[in-house]
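**Q** Pasting the structures in now, so scroll down.
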Structure P
Amino acid sequence: MSAEAVKTTQPGEVPVTPDKAARGRAARRRSTHIALNIALSIGALTMIIPFLWMIVTSLKSPADLAQFPPSLLPKDWVWSNYPEALKAAPFHIYFRNSFIISAGHTMITLALGAMAGYSLARIPFRGREIVFMSFVAMLMIPTYTKIVPQFLLVKFMPFFGGNDVFGQGGTGWLNTWWALIIPGGLSASAIFLFRQFYLSLPKELEEAARLDGLGEFRIFAQIYTPLIKPALATVGLLTFQESWNNFLWPLLVTTRDDLRVIQVGLAVFRQLDGTSWNYLMAGTTLATLPMVLLFLFCQRYFVQGFANAGIK
């Protein structure tokens with residue numbers, strides 16, 4: 001052992017070599033890694049249990065549901081609960097409506113949100129910071145506090161639903177696709193995420209594009225936006241998920257059965273004399289399946305988007 005390999009020690013102490021210190025650090029890293037994996041596994045199990053309970057309940061018979069104490073697994077796996085649940089209401093219409101609304105919200109958010117985020121990140125104009133701080137302030141407003149103002153705007157929309165120029169005399173946008181799509185078409189959180197991603201891109205790309213004679217819109221559409229696919233996937237997935245799971249707003253602005261969405265349609269299984277839990281869980285499982293598949297296809301961009309959202 002060379003003299004340089006041994007640290008200076010006090011009398012009576014055992015010298016520590018670099019190899020031994022490295023092994024000690026590696027052991028501590030392994031212990032931390034194992035502890036972190038255990039904690040994450042417990043957290044994942046805690047979150048997946050409600051989904052497992054939902055699927056198992058959807059396959060139980062009424063006798064299994066009435067059993068006390070409740071059994072973990074059904075005695076008879078009743079797969080017919082799924083087709084029976086679909087027959088209880090026009091769920092094919094509900095699924096279609098939810099998809100149209102969610103897809104409409106997603107396309108509007110991706111188009112307008114990306115433009116707004118690019119403007120706040122790359123185009124200098126007077127009052128830009130005030131506008132951005134206004135969007136940040138909007139993030140702090142609870143969603144349900146905006147329900148009444150939005151409903152009044154929809155109800156008294158001029159020239160729609162028999163309303164006059166002052167918004168009186170008719171129903172406005174109530175019971176129309178306008179009420180289901182337009183109010184949820186854009187959110188402050190989407191603009192915030194897009195701005196953060198556009199800020200993280202190098203300014204040299206913009207300068208080179210301007211030297212080549214590109215205009216502002218072409219720089220936005222052809223240079224910068226193709227580089228933020230994680231942001232597009234993240235915002236698109238969050239918007240689609242929020243629209244798909246929306247319950248209160250479609251319930252308030254629609255009464256026609258042909259405009260109902262899947263989340264409102266599931267209420268058909270909740271009656272005054274009781275709840276058909278097996279059919280309700282079967283319908284809920286089918287309503288959850290599109291979001292699970294969408295996340296599986298987009299999870300790489302989704303995780304990367306959240307990891308990079310706060311770079312600047």
Structure Q
Amino acid sequence: MRVIFPLPGNEAFAQALAEAGGFELGHLETRRFPDGESYVRFLTDVRGKCVDLVCSLADPDQGFLGLVFAADAARDLGAREITLVAPYLAYMRQDRRFRPGEAISSKSFARLVSATFDRLVTVDPHLHRYPALSALYTIPDLTLNAAPALADWIGKNVEAPLLIGPDEESEQWVSAIAARVGAPFTVLRKIRHGDRSVDVEVPDLDGWRGRQPVLADDIASSGRTLIEAARKLVLQGFAKPVCTVIHGVFAEDSYERLADLSSRIVSTDAVPHPSNAIALAPLVAEALTRAHAGAQNLVRHRRPPEPLDDVELAGFDSFPASDPPPWTGG
């Protein structure tokens with residue numbers, strides 16, 4: 001049996017995932033102690049079950065420790081296997097040492113996740129120098145592709161689209177979307193000068209006058225690439241583009257700036273955001289169902305479940321560890 005637990009901020013995706021797959025939706029209590037430390041408590045029994053912790057990692061530093069505590073607690077309580085469902089996977093950009101002394105955070109983060117979970121499920125990770133997640137993570141992964149869902153939305157909602165990729169690296173990805181939609185495509189040339197400085201060169205698009213530009217990208221983080229591309233398309237006399245992204249992180253004021261230059265911004269729900277219009281829960285539910293059917297040899301407990309203590313034996317009506325017992329006067 002699978003049971004889905006949302007980490008804070010992921011409740012809507014977890015509920016949709018449970019409904020799409022016919023899975024049990026579990027309840028997890030989380031809060032912070034006065035000093036900022038995380039508190040985690042399972043309110044749904046996990047013994048003998050496959051536990052899926054749903055956490056989009058768009059803000060990983062804020063919630064990652066709570067996620068680790070939840071995974072460890074589920075294992076201690078006898079869960080059969082622990083899967084991290086992270087529709088958006090963080091710490092993929094720093095995949096090499098660009099300057100002396102830098103941390104290669106993608107490797108560090110992968111080591112932490114691999115030591116904590118039995119499986120990773122994610123959607124379109126932002127791979128650069130790694131050919132696949134298996135080159136970085138040591139646990140089985142299910143890497144899902146949201147491009148067909150993006151293409152289907154474009155086909156249903158945009159008339160006479162012209163698909164435009166943000167850089168040369170996106171050509172294969174954008175061409176596949178265009179083929180599914182039955183539309184032409186082109187790609188831009190991106191020159192990145194830093195985290196917040198990007199130049200975009202737009203080719204001559206006169207041959208596609210009258211078509212609706214659709215910018216398609218896998219991630220909008222700082223949003224600088226999409227903002228610059230949208231600005232230059234309008235300067236060429238095209239209509240404001242429709243912007244479609246899989247991972248709508250939209251840091252700082254990037255969403256507001258892009259909205260001024262776009263006719264519409266659409267993202268999947270891999271990262272919770274007002275622009276979400278494409279649901280990924282059916283895609284993830286299907287993958288989890290397939291994985292469950294062939295996972296007989298996946299289980300690998302790193303330590304046996306710990307014996308129940310007196311509080312656990314007393315049941316959930318006992319006071320949680322964060323509440324002082326009455327004899328303390330607190």
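Throughout, read-outs are computed from the coordinates displayed, never taken from laboratory work. Predicted model only: the values in this text are computed from it and were never measured. Cβ atoms are built from the backbone, for glycine too; each structure is taken alone.
**Q** Computing mean projected area of the Cα convex hull in nm² for each of P, Q, which one ends up highest?
**A** Evaluating mean projected area of the Cα convex hull in nm² on every structure, the highest lands on P.
**Q** Computing relative contact order in percent (Cα under 8 Å, 6 or more apart) for each of P, Q, which one ends up highest?
**A** P
**Q** Right, something else. Using helix-only ellipticity at 222 nm (-39500 (n - 2.57) for each DSSP H run of 4 or more, over all residues; to 500) as the calculated read-out, with -9000 as its value, let me know the right label among P, Q.
**A** Q
**Q** Starting from the value 37, 16, 9: which structure in P, Q was semi-axes √(5λ) of the Cα gyration tensor in Å, for residues 138-209 alone calculated from?
**A** P
**Q** Supply the structure label, taken from P, Q, corresponding to mean count of other Cβ atoms within 10 Å over residues 50-57 with the calculated value 26.4.
**A** Traced to structure Q.
**Q** Which of the displayed structures (P, Q) returns the greatest value of distance in nm of label points 7 Å out along Cα→Cβ at positions 178 and 242 on calculation?
**A** Checked P, Q; max of distance in nm of label points 7 Å out along Cα→Cβ at positions 178 and 242 sits with P.
**Q** Given 14.6 as the derived value for mean count of other Cβ atoms within 10 Å over residues 26-33, which of the supplied structures P, Q does it correspond to?
**A** Source structure: Q.
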